[in-house]
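The data blocks that follow each hold one structure.
Please treat every number below as a calculation from the coordinates, not as lab data. Computed from a prediction, not measured in an experiment: that's the story for all the values here. Cβ atoms are built from the backbone, for glycine too; each structure is taken alone.
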Structure P
Amino acid sequence: MPLPPFLASVEKNDPDFAKAIEGVFSSAMGPGALDQKTKLLIALALDAAHGAYQGVMNISKQLKNMGVKDEEIAEAIRIAYFAFGNSILASYSAAFSENK
C-alpha cells in the first residue's frame with residue numbers, strides 16, 4: 001500500500017523520521033488480522049472525524065477502486081459521527097447540573 005501523498009515532504013526533509021513513520025504505517029495498514037477494506041474504512045472514519053478532507057478524499061477513492069459501495073462509505077462516516085458526537089451529548093447534562 002502506498003504511503004499517503006503528504007508524507008513526500010517528510011521523506012525529502014527528514015528521511016530518518018520518514019522511515020520511522022513508514023514502519024508505523026506498515027504496521028497499521030499492512031497485512032494483519034483485519035482485511036484491507038476494514039482498515040481503510042476505519043481510517044476513513046477517523047479522518048472524517050478529524051476533518052481531514054484530503055484524507056477522506058484519498059481513502060474514499062482507494063475504497064471505490066476496491067469496489068466498495070457508496071453506502072458502505074457513508075455508513076463508516078455515520079459511525080464516526082455517532083462516536084465523536086456522543087461526547088457532546090454526554091457533556092450535555094453538565095449545562096444543567098445541580099452542582100451550580
Structure Q
Amino acid sequence: LNLNYVTKARIDQDACIKCGRCYAACEDTSHQAIWMKPGRVFEVNDAECVACNLCVDVCPVENCITMERLPAGTVDPRTGKVVSDDYANWTTHPNNPMARAAE
C-alpha cells in the first residue's frame with residue numbers, strides 16, 4: 001500500500017442525475033467531503049475527501065464519479081503535505097510517530 005498515492009473524488013456534472021446518494025454516503029462517514037449546492041449540484045471538498053470510494057460505489061451512473069490521482073509535487077488540501085512520487089508504506093511515512101522516533 002503506497003501511502004503517497006493520493007486520490008480525490010471527481011463528479012462529472014454533465015452525467016450527474018442529482019440523486020444525492022453520494023452526498024448521503026459521504027455524510028454517513030466521519031467526513032463530509034461532498035457539498036450540496038443550490039439546484040442539487042454536488043461538489044467535492046478536496047480538503048475533506050479521504051478517497052474512501054463510498055461515493056463511487058453508491059452512484060447509479062457509471063463513471064459519473066471517478067477517483068483522480070493528485071500528481072507528485074502538488075499539495076494535498078486535506079493534509080497540507082506535498083504529494084511525493086516516492087513509495088511510502090506505514091513504516092516510512094511521516095505520519096507514523098514511530099518513524100520519527102527512530103530518527
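Overview of values
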| quantity | calculated |
| --- | --- |
| Among P, Q, structure where distance in nm of label points 7 Å out along Cα→Cβ at positions 26 and 42 as derived comes to 0.8 | Q |
| Entry that produces 55, 35, 26 once Cα extents along the principal axes in Å is calculated, selected from P, Q | P |
| Relative contact order in percent (Cα under 8 Å, 6 or more apart) - structure with the largest value, from P, Q | Q |
| Identity of the structure behind 3.4 (criterion: distance in nm of label points 7 Å out along Cα→Cβ at positions 10 and 74, calculated), options P, Q | P |
| Among P, Q, structure where helix-only ellipticity at 222 nm (-39500 (n - 2.57) for each DSSP H run of 4 or more, over all residues; to 500) as derived comes to -23000 | P |
